[in-house]
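Undergrad: Read through the structures below before going on.
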Structure I
Amino acid sequence: MPKFNVEKTICIDSPIDTVYPMINDFNNWIPWSPWLLMEPEAKVEVANDSKFYSWDGDRVGSGNMSVLSEDQVGENKVVKYDLNFLKPWKSQADVSFVLTPLSDKQTQVSWTMDSSLPFFLFWMKKMMITFIGMDYQRGLNMLKELVETGSINSKIEMQGESHFPGTLYIGIESQCAFDDIGPAMSRDFTALESFMENHTALINGKSFSIYHKWNMSKQIASYTAAIPVSEIPDNLPDNMIHAKRPDTKVFTLRHTGAYMHLGNAWSTLYTMERNKEIACKKGQHPLEVYENNEADVAANELITDLKFPIK
């Protein structure tokens, strides 16, 4: 059985006694769970003592988790859990949270999983570490925001099928680590917008990104940051390209909230694809269209439409 370990850590600007109830009480998991957000209609049952819960859904599969122990280790609070997956396949995992007070107002939260894959899925080990690691990071980001502000700026809405109209665009092709995608895109769009300051009359729609490939083993993303134009401007810099995006039938999922939570929307769409809820069209890469931007609205009002080309 191929064994694997996942661990993610975050610093929360709140005392340990405020963070702890969000960890050891399963009633408090529901708002920040990176999985339940993908399928809010999934059936969830929490035991009266809040130390056991089960779930059952089409996207999230089914399983259960129980608190095994709650310990004080020096200044740290440690909670250990038994996690059992029933669907899409049966497996068991040992999960733990370690809460470390960094000060009276800061807590470090470490989330770990130790598990194994069925032997016939040995080839998925690196991908599973990446997938679960990304889920853990999404969950910790939401936990941090919930504890610090009382709410989570991440809302998902299904927009359904439509067409993305064909368009010319200029863009910058890039590769970067998953963790660096925010700064990398900010850099690329800043360069594009700076160039287009002298060509504003040619801008022909909302800025968008094309995601060409997610390398899960190396955790590298390949994408193009793009601005649609009515015609290609003169004197295009060497680091910029131009191309045409074809008219495409798409399935759109709208994310409202901070860009740091966009992974919630992407994870939902890829899960829908795996579940064959949508039939993606091969050879055309998904898009991320920015309906507004950080310069004009607050983070909780940012609207980003994710568009999957479909058959």
Structure II
Amino acid sequence: MKYIFGPVLSRRFGKSIGVDVSPDKKQCNFDCLYCEVGKEKTVPQIENPPQVKEIISELEDFLKTSGYPDVITVTASGEPTLYPFLDQLISSINRIKKDSKTLILSNGSTINKPEVREVLKKFDIVKLSLDAADQRTFKKINRVIDGIHVNEIIKGMESFRNEFKGQLVVEVLFVRGVNDSIENIKRLSEVLREIKPDRLDIGTVDRPPAYMVNPLTDRELLEIAQHFKGINTNVITRGKDSTIEKIDISEKQIIQTFRRRPYTYQDIQTVFGEETIIRIKQMIKEGKLEENLSNNEIFITPSVTN
């Protein structure tokens, strides 16, 4: 499959399958220091966007064979709100999703646009990123394309909160020495009290990042969380879930899924059935997959030849 990948065991949303609206390469107006997709030149829009009917056809096939997940996540190897057919896509997904929730993972860069907010209101869950509350730190950590200003994003989030009836999640990802200053933390706290998200997720560098940056410790994240009292705050740490229904996927699907999101051995044991675990081990022996150490954790990724 080209557009559908997973399942992914999300620490925040449960069992998810991804819908990638930019499957061929990273296309984003941010080039975040911590991006797990890799570094790439920023772009204002997604070029050569896939047709909605092609995506929906793959999604229907996946749901028939693998069942319905907790969430169907619209994402991209980049920023999904740059996809020009997002309105048509979410309307089509809503017609076939049954009990699954729909989720979009966005960097928040376009939330100041009323037409984008109208489309995002069709999702059950909207997750927006906000790593800094001042322009200098914002540009440093998110490496944004020219013309994007964090103050406009903040105002857009406030407007969206007033309009959106679903679940609004805001995520802050902290990078050591970049956006973890007490000044940025206090300013973010003030801003988020105005935005009033249903949940705030606080995390740090986890999977192999695009640039050489370092994570905070769990203890440091817990200390930062104290500054967000009064906000439903979730500190993200790697946990175990033995209750998820395990599935098996093909070698091609393994390559596509691991390229978008590197897996740890714990992830593999939690998400996949024995047949797929054996297949993954064989692919490692054959050099189709490889181990990469990042932040004292081994991640399995496709080899450079795949």
Structure III
Amino acid sequence: MKILMYSIYAFDKPFIENATHGKLEIEYTNQALNEDTAKLAEGFEGISLFTPDNASDSVLEKLYFYGVRYIALRSVGYDYVDLKKARALGIKVANVPSYSPYSVAEHAVTLLLALNRKIILGQKLMQMGDYRLDHLVGFDLYGKTVGIIGTGKIGAAFAKIMHGFGCQILACDPQENEELIQQIDISYTTLEDVCKNSDVISVHCPLNRETKYMFNKSNFSLMKRGVIFINTARGTIINTEDLIDALKMGNIGAAGLDVYEKEKTIFFGNHINKKLEDHLYTILRSFPNVLITGHQGFLTNEALEGIAQTTIVNFNAWAYNGLSENELK
């Protein structure tokens, strides 16, 4: 099978190369898939995509015309692929249903700790020669209530870490994690209760119709004043304009974000000496109590190895028997 890897980077290409085996001919491009770059896939039976890519209705039609029949995603999320259209065209799509959940969970904890203990501000002040502690007061996590939205593998890993800190755990998920309930003291409740009672809220749910803009003016207004809000899931789960308003009013004490709803035009690219045209993003990152990382939560050796191996397994399964167990229905 001849495969084109879209949106390949220096950080993931070595892992793909190390994982490759079987009857696969792989070529790479650092360009993202879109209307203009779909033609690059001409002559390839399979392509691999990552979160910056756009496999919309019209793009999929072009891919089918150029001969693409298989798409392996190097991610858990698949919101950037029009699955209904792919099914209609007969294009098979598979994702990486799981990789190291600790990578994203630990990154969420990193954001939380850095914000709470004012690590970034402390370093800036020290570099200026100001060693006063007046602006660096945080709080003990021990005994605090942490609300977790989504208790799949990543949310469960985050819950266990927070339980280790001695936190009280509230959770919101339509499907309760019975295994997690057996392992730690966790209480499932409504989104409203999580918002009202949590000192920290961390988002670990997928993006779908129900979760798009789940966090908006209404839910932000319910939160404890000064809450620390963490999102390492998907940017569009949050209404950014409403988040900015909540930060301005002080409802949210700090926000740690590894994702942003319009990140496709910003993240994963080099914008040195370039002016970013995204007004909302410019405002968001201007807050001293907002810490943004560029969708790097998954970026560990273990996670990258798992993503690469599953991607190659998906292609080999298609190449040998036309079916992958990770196909999205």
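Undergrad: Using the calculated result 165 for volume of the Cα convex hull per residue in Å³, for residues 82-225 alone, pick out the matching structure from I, II, III.
TA: The value was obtained from structure III.
Undergrad: Have a look at I, II, III and say which one yields 4.9 for mean projected area of the Cα convex hull in nm², for residues 138-209 alone, as calculated.
TA: Working through the options, I get structure III.
Undergrad: Sticking with this one: For structures I, II, III, which has the highest computed value of Rg/Rh (Cα atoms, Kirkwood Rh), for residues 154-289 alone?
TA: Result for Rg/Rh (Cα atoms, Kirkwood Rh), for residues 154-289 alone over I, II, III: largest is II.
Where a number appears in this text, it was derived from the coordinates with a stated rule and is not lab data. Note that the coordinates shown come from a computational prediction; the quantities given were computed from them, not determined experimentally.
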